[in-house]
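Q: In C-alpha cells below, several structures.
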Structure P
Amino acid sequence: MPLHEYHCKCGARFEKTVPWNRYRVKCACGKMAKRIYTVVGLLNETPGWMQKTLEVIDKDDPRARRLMSEGSRSELKKYMKEKGIRFMEDGEKVITRQDRLREARKEHDRIVREVYDKHREKSRIEINR
C-alpha cells in the first residue's frame, strides 16, 4: 500500500499507509482529514541496477549504446548474452583489471624464469678435472 499525506482542518498534517483509493482518513482529533497531493522528487529516472551496469560497460560499444538508450532488463539480458557475461554471485570476489594484469605479470615472470633456467641448463659448460 502506498504512503499518502493527509491534512486536517485542525491543522494536523500526517502521512498514513492506506489503499490508493482512500481520499479521507480519520485524524487524531476525530475529524476526517483530506488527502493532499504532493510532488515527489526523483533523483534519477534510471533504475539503480542500470546505474551499476553503466559503471562497468564499454560505452563506445554499439551494443552498450543500445542498452543505454533502451534501459530495459530485456536489453540488459541480450547484452550480457552477446558479451558472454553474467551477474556476480553473492560473496564473489570482484576481479579488477589491475588484478588481471598483476596475475598476467606473475605468469609472464614465471615463464621467463623457466625459459631462462632451461637455457642456462642447456648452455652450461662443465669442466672435468
Structure Q
Amino acid sequence: MCKADYAGKLSDDEINLEKLEYLDKIYQEKGDTFNAVFDSKLTLLEALSRIGKASRTLLYVQAGKVQFTRDGIEEAPSMMFHAGNIVKDSWSIDYILPTSQTIDYAEVAYFDERTWSNKTIDVCLDENKKSKKHK
C-alpha cells in the first residue's frame, strides 16, 4: 500500500522497513492478519492507522519517514546498584549552601488572555522573605 501507484508511491527511504520487518515476525508468531477492503477515500496515513489498530501498532511520520511502533513488552536498559557493584569511596557530593548572592525569587512576565495585557508576578520556591531577585 505504501509503495503502490494507486496509494502512497513512497520509496524505500520513506518507510522504516527494518521496523516493519521486525513487526512482521511478531505478527506471524501471534497469527495477526488484516484482511479488509477500503471502499471509501482515505489518506494513506488513515488507511495505515486503521491497519495498525488491528495489531496494536501506531504509525507516525518522523523526519519524512513513516515509522511504526507496537504496544507491547519491550526490553529497556536498566541498572541496579548494590554493594557488589559499587566501588568503595567512588561517590561524593558537594553541598552548596545559600549565600547573600543566592537568588531566592524571580520576576515572571506573562500574557493575560483575560485582560489582553502583559503582567508580571514574583515567584519564589518557598515562603521565605524575598531578598534577591532574578529577572
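Q: I have -14000 for helix-only ellipticity at 222 nm (-39500 (n - 2.57) for each DSSP H run of 4 or more, over all residues; to 500), calculated from one of the structures P, Q. Which structure is it?
A: Values: P: -14000; Q: -5500.
Only structure P yields this read-out.
Q: Output the label of whichever structure in P, Q has the greatest value of relative contact order in percent (Cα under 8 Å, 6 or more apart). Mind showing how you got there, number by number?
A: Working: P: 13; Q: 16.
Ranking P, Q on relative contact order in percent (Cα under 8 Å, 6 or more apart), first place is Q.
Any read-out appearing in this document is the output of simple, stated calculations on the displayed coordinates, not a laboratory observation. Keep in mind the model is a prediction, meaning the values are calculated, not measured.
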